[in-house]
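Peer 1: The next part holds the structures, each set out as structure tokens.
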Structure P
Amino acid sequence: MTTVPTTETQIWQALKTRVATLPVGYAVSYPMEPFDPPVSASGKPLPYVECRHLPNDNTRLFIKGSDPHERMGILQLSLMWPVSDVGTGKTHPDVLTQKAGEIAAHFPADLALDFQGARVRVERAPDVAQPLRDEAFWRVPVSVRYRGYV
């Protein structure tokens, strides 16, 4: 028996498929999937990207309940950079902003993302926040806002 993916699954898969093609070359941590942060051969932590999906409330636009609903949300990508690398001469803090900007550039405004009949569109240029200290990593949030009518 083949199960037809729900609208929520279709949207998530459309987003996740694009994340899988990030050009920065770092490992990606997805929600509820096993993940061990990468380490170098000498055991030092390496950068990676943390991915989270934050769907918002759906909006009913039409009288008929089976008609498309407006579905919005945020794909939250966080560049996780080892604290031990920043400010030691190995990595300048501006490198984090540059790398986060490269992640943001992978999701330009109006980019359409499709999966099995569901389409969402990147609503505007992603927001890149200032780095935040998160234990052994600097976290640089990149917020990708999307909207779809599914």
Structure Q
Amino acid sequence: MIERIVAELGPWTWWVLGLVLLTAEIIMPGVFLIWIGLASIVVGGLSLFLWGDAIWTWQIQILIFAVLSVIFAIAGRRIMARYGGETDEPLLNQRGASLVGRTATLTEPISEGRGRIRIDDTLWVVGGPDLPIGTQVRIIESDGRELRVEPV
């Protein structure tokens, strides 16, 4: 079946596969299918020149596609590690960590080590020494869902 499809479409088989993979990368981004799609397009380019040769069988094409996919994936991973690591917003998805250093007023007293503060439109559970309502506190640490505070 594979042999028949490849024979009917010729070198365009690889280009169609490459475009399908690149489209899939756009629809479900993960920066993985792009490298396999590029490998497919390269094999399609080679097929344009080597299609009539006896050595250019579908088995050789699949072997070259597999090797290029691995090479491109490894190279792509290195490229992404080099250029994709730094961001101008390192705490973008860590809201609690981005609050460290801010001050707020207790909306509920801290008793037995737990209380609440309001920052912007969110009530946060805080931990710290027992303090009365209305006390100004500074956020010193975040463990994800609870903020550690100290009096200002």
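Taken together, the values in this text are just the output of simple stated rules run on the coordinates, not laboratory data. Computed from a predicted model, the values in this text were never measured in an experiment. Cβ atoms are built from the backbone, for glycine too; each structure is taken alone.
Peer 1: Can you spot which of P, Q the value -5500 was calculated from, given it is helix-only ellipticity at 222 nm (-39500 (n - 2.57) for each DSSP H run of 4 or more, over all residues; to 500)?
Peer 2: The read-out comes from structure P.
Peer 1: Give the label, chosen from P, Q, of the structure having the highest value of Rg/Rh (Cα atoms, Kirkwood Rh).
Peer 2: Q
Peer 1: If distance in nm of label points 7 Å out along Cα→Cβ at positions 29 and 133 comes out at 1.8 when worked out from the coordinates, which of P, Q was used?
Peer 2: Attributed to the structure labelled P.
Peer 1: For structures P, Q, which has the highest computed value of mean count of other Cβ atoms within 10 Å over residues 69-76?
Peer 2: P
Peer 1: Please state which of the structures P, Q yields 15 when relative contact order in percent (Cα under 8 Å, 6 or more apart) is computed from it.
Peer 2: This value belongs to structure Q.
Peer 1: Mean count of other Cβ atoms within 10 Å over residues 37-44 computed as 21.5: which structure among P, Q?
Peer 2: Clearly, the read-out refers to Q.
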